[in-house]
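What follows is calculated from the coordinates using simple rules that are stated; it is not laboratory data. Small disclaimer: the values here were computed from a predicted structure and weren't measured. Cβ atoms are built from the backbone, for glycine too; each structure is taken alone.
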Structure I
Amino acid sequence: MNSQLMQELEALGGEIRPASLKKCDEIVIEQPGFTARIALWGGHLASFVPFGQEDLLFQSNNKGGKGRFGRRHFGVPVCWPWFGAYESDEDFPAHGLARYFRWKFSEAGRFKNGDVKIVIQLASEDHPLLEEMWPQAFELRQVFRFSSKEFRINFSAANLSDQSMPVSEALHTYFRVGNSKKTEVRGLDQVSYVDKFDNGDMKQQKGPITSCDYMDSVYLSAPDQTEIHDKKLKRKLIIRTEGSQSTVLWNPGEALAKQRNDMDDEDYRHFVCLETANALSEAYSIAPGEMHQLKLKVHFEELDE
């Protein structure tokens, strides 16, 4: 890592620290208004803590499975170039490849308004195993933007091959909540969704989701703004998206959480996954030489209710 980049990171109150995740480094930013951590393994935004608040993101203490494709549940994993199981080969890992390789730290600085900027990249040509598992050459880029009240992620995928690239994807965000059963999601009223916990039946949402445990739902043609109302932590998270057609809500609930070996029994109580996605019928293709962007903005406010 070049000295100029390290100097730019240090000017932001940042440093590179060793981390336990696959023995890979992480970027740590400490500002008066927030702290943030980015795990270079998988390109996860691992943590974002505004001053005086609990982390907006959840991290499980469970270390997950061993090996390259062992999963852990925390932060904002990138599911790309497929979401869910890989249909063509059951031996391929769930939720794509991007979350299982080391990303490269490439830029640190500030936006014009003073917000902190961190950029990381993942290129298929840098990893022989990626080239072996995925036929088209690609480059992924994440631009993180931090301020005292919010974080943003601009995820871009460029198809560097001469063939069309099929993609389904998600920013699989684990939002920390005080109690999933007493947490509401608003903004999806009247939206149709696939209920994966009920044989994939198509349903229509009626009003807010008033208890956020035991759900695996893909909302199609979803709006670009939703809200998480956390009564226990007394805060509201406003989630805005661009470039996504689907919104996914997931929480395994008590019974399924106890069956998993990559999650502690009580983890389900403390997170809601609200995912910025293009999934199921809303998968798409990136033409040769083209790029697609997926954007996420998360802003928090105190909850008056």
Structure II
Amino acid sequence: MEGVGSTLTLSAARKKLKKEQQQLLKKRFTTNVSMMIGIIVFSFLVLLALVGPFIVGYSPYEMVVSNRLQLPSSEHLLGTDNFGRDLLSRIVYGARASIGVGFSIAIITSVVGLTIGLFASMYKALDHILMRICDGLMAIPAILLAIALMAALGPNVRNVIIALSFVFTPYVARIVRSAALVVREQTYIEAMKAQGASQARIIWLHVAPNVLSPLIVQATFIFADSIITEAALSFLGAGIPAPAPSWGNILYDGKLVIFNGWWMTVFPGLMIILSVIGLNSLGDGLRDIMDPHYKKVKKKRAKVAR
């Protein structure tokens, strides 16, 4: 009977501990201002991209020349562009393009960067080769490398994703490698090697899960960088080609009539700013939650700055 009673007590203690951990995690999320701002803004952008096209009453390609450069009104909430197209519908469809491109790049760079970083951290021969390649790519400004790749590949959505994935993968690989080098020196990794575990098992089952936190945080920053870089490429004519709606080529059209149609530059510009601020806030919040040590360092720096 005593054994049964002690088992029940242990089970109750575990349930209580699990409940307290869930409450603590929930509190850490809800009290993190950056995280909440990022979640709200990112949710708004995703909702706009998914639901917005079904709500706006105009096609982003429908041109009515007699309505060109109309001010925002009840008929056209954000006005019309220099071809008489509804600006709201083009911004909404542009959100779908920007978020789709940014999300695809974040996923591709995370997977490829994770693989490169893990193998570079575990094999010294590969480390020298892969990291020197990454260093060479990172030495070239991202926008210049992206323009060069787009000039070679040609302007379309698929090539934008390929080019920007190629540009941002080295940054993810460096982050993963740095985290994996720390994990590799842990005692339990040495124990797994002593027990005869294969290198593949150690890499994917024991090292990879422990580098996911910095990888996820970096992916949110890559998401934001991809949106702004794609907009820059489209603005320069090397990204998503017209007449397909993109925040970048909307800004380019607005540049030509900036004094007669200020709304063509203000509204897409605000969307780019909002998306980048939201994703960076989400990344900062995730970093504070996933890396408590970084939060302590940040507080110490703030005290020193005062």
Structure III
Amino acid sequence: MSNAFATLIGEAGDFATVIRAAQMIALTDATVLILGESGTGKELLARAIHQASRRQQASFVTINCAALPESLAESELFGHRKGAFTGADTHRQGRIQAAAGGTLFLDEIGELPLSIQAKLLRFLENGECQAIGKNTPDKVNVRVITATNRDLYAEMQAGHFRQDLYYRLNIVPLELPPLRQRKSDIKGLIQHFTQQFAQQHQRTAPSYSPATLSVLTQHEWAGNVRELRNLCERLVLFHAGQRLEPTHLPIEYHQATTPIKTSPLPFFNGFPDEGINLVEVEIMLIRQALTKTYGNCSQAARLLGLSRDTLLYRIKKYGIV
């Protein structure tokens, strides 16, 4: 893998396929549309494509279209001349001109106002960039990469996104899978981010027990890689050098795991004629206690009248997760 893509960690099938495709098109000037949920690494992929391209020595300019007020969007993108409108006291270079020779990354392209989409299409078609208040356009050589967490096709069908612009942007679509579809990559990502933040904050990296890794692997990761990265930094800061058990994790990581069956014990309403299995009863009680305390072993042990060490031994003995 090219060094430009080294920060994109993972070998899960769909993710690896996207990275291989990105490496293939990096050396071209093709327009790229990166799709994926928030937190999947769309800007990271865009930067990697730029760094692996022939434009790597030029600027990589980022615009968050969602943060552009409609009244200022045209000026931000294309620039303006002095006196073009009230408050335009000086000439201003637009972001497109600032990216000349390099790469322009339009993040959250689905949020770009319709009034600006026609001008962006014109620029994509012929490279012409006309500042507000200027009579003639300039030719600007820029590679464009866009990204969105929206369904652009649905937005187009609903009339919220120009059809011609959609098809102009959708030349090379790359869709990053959510982290919940990359379960096999989670352990490697945890190790990478833990080491990274341990070095950054000059702390001893914590280690993760198998039970903890199991909980994290089962988590749904609504915030994707960004959520995982933030959790690793938090654990490094508060639990440096420790062996992390599930009890060290924030409560939402216990609530998000697969619900444990907690059906009432049959003998509470009279001992069954067919008898009971004491091991199954013990396992059920332990699981109910852990569920009630959101995985806090110390509190669960108190509910069961056990020491914490005894409870941990029985959790390990019965393979309770």
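List of remarks:
- Among candidates I, II, III, the computation of helix-only ellipticity at 222 nm (-39500 (n - 2.57) for each DSSP H run of 4 or more, over all residues; to 500) that gave -13000 used structure III.
- When Rg/Rh (Cα atoms, Kirkwood Rh) is calculated for each of structures I, II, III, structure III gives the greatest result.
- Distance in nm of label points 7 Å out along Cα→Cβ at positions 170 and 202 - highest-scoring structure of I, II, III: III
- Value 1, 8, 14, 14, 11, 9, 9, 10, 10, 8, 5, 2, 1, 0, calculated as P(r) over Cα pairs in 5 Å bins from 0, in percent, for residues 90-249 alone, assigned to which of I, II, III: III
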